[in-house]
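Please go over the structures that come below.
Read the figures in this text as sums done on the coordinates, not as results from a lab. Small disclaimer: the values here were computed from a predicted structure and weren't measured. Cβ atoms are built from the backbone, for glycine too; each structure is taken alone.
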Structure I
Amino acid sequence: MIDLQELEKIKQLKYRYFRALDTNNWELMRECLTEDCCARYDSGKYSFDGRDNIITFLDEGMSSPQMITLHQAHHPEIDIIDDNNATGTWYLQDMVISTEYNFTLRGAGFYHDKYRKVDGEWKISTTGYDRTFEEVEERSDKMQITNNMFTRED
């Protein structure tokens, strides 16, 4: 019998992963990943072993007020292997806006994850995606960012 509560916990983990990514909350990201996590982004083009290496890559590439991202995961296909291991496939839709380099990237793909329970909590132990498409468009002068959480003065 499928444990719906465990499925929901894994879904919430993936949603937190993307929230951490898009808000540059690297401490929250750290909580989502196992210490020995492996990442293979863009069909392995960007590959990292270990949580610290993954977070360093994400931080260096995304922690800029000129880089705004949106990552959404849809249609989860989650298989619970046993009490401590699961796998998941997610449909990815993403957008990256770079005001520094004046482009917008839109893409889609499929994330393939492995999950492991650590101290009773699900964590991502392997993650990465394969692209189905990616397009890049130069931003025109008519396109303006009217609100950016990274440049707001509170």
Structure II
Amino acid sequence: MKPRLCKAGIQLREQFDDSFPDRDRTSDGWIADARHLAQGTSDHIPTPDKAIVFAIDVDRDVSGKTKPDLMPDIADQLRILAKTDKRIKYIIFAGKIASAKSLWRWRTYTGINKHDHHCHISFTSKGDQDSSFFQIPLLGATK
């Protein structure tokens, strides 16, 4: 079975692409590489039953060469949205992680990769049931 990205992952990636069409995509990704497979647990690894991937990485440099560094603000807007949007499982960025476990407060991330060059967003199983627009101000939200 060919792996595919969950619906919420596709939607969020499209919002990044629409909002920042000239962004750097060097650190973008969604499917597990050898490093992820060696670790054995990652939302980048396709599920055994349906080959669905429940995570995306988005390069930090969304503004291109013009700067400013907007990813800290986008990651924080994702974190705030995640309090009510049950599609988001956790977010890792710049040595911090936020999840329901910490009531969506940032805490120190102790994993091998600090995610300084990209933001990692993992999705719950609802992420493949709901492809609706993410209401994130820096990614096109009007509300």
Structure III
Amino acid sequence: MIIRPFTPADVPGVWGMMRDLAVFEGYSDRFRVIPQDVLTHGFGPQPRFGVLVADRGEGACGMAVHYTIPWTFDLRPVVVLKELFVQPAARGQGVGQALVRGLAEHAAGLDASALRWTVLPGNIPAQALYAGLGGQKDPDWDHWVLPL
């Protein structure tokens, strides 16, 4: 298995995993992304997000969608893991761990001060995965939202 940045050829599989994640997390009725959106916004001179894919030679079996906040108070970027998804057939095989580690390496290469993410409160397997990699709840901040 290799962890690599996605390519345009990966867009159908990445989009499918985005849709599957929307079903898993319960917002499929609000999911509006189409494959062309992934292509348009994930590539070009200033992509709005990146995706690392786990590839075992048969195409992507997992993805880590991420974006970078250019800098914050310490003049160092922060990398944000927006979505982590592993196809059901590949779960329990270290794919999620490899994706998070790959993203941490990407963040270190940018001299980022942190890799941040959110987790659904009831997603115990994801919380265990992150804790097993050394992740921890942010003791200083609560996650808030202002619906628009």
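Among the shown structures I, II, III, from which was the value 3.5 of distance in nm of label points 7 Å out along Cα→Cβ at positions 70 and 110 calculated? This figure was derived from II. Taking Kirkwood radius over Cα pairs in Å, for residues 62-125 alone as the criterion, the top-ranked structure out of I, II, III is I, with the highest value.
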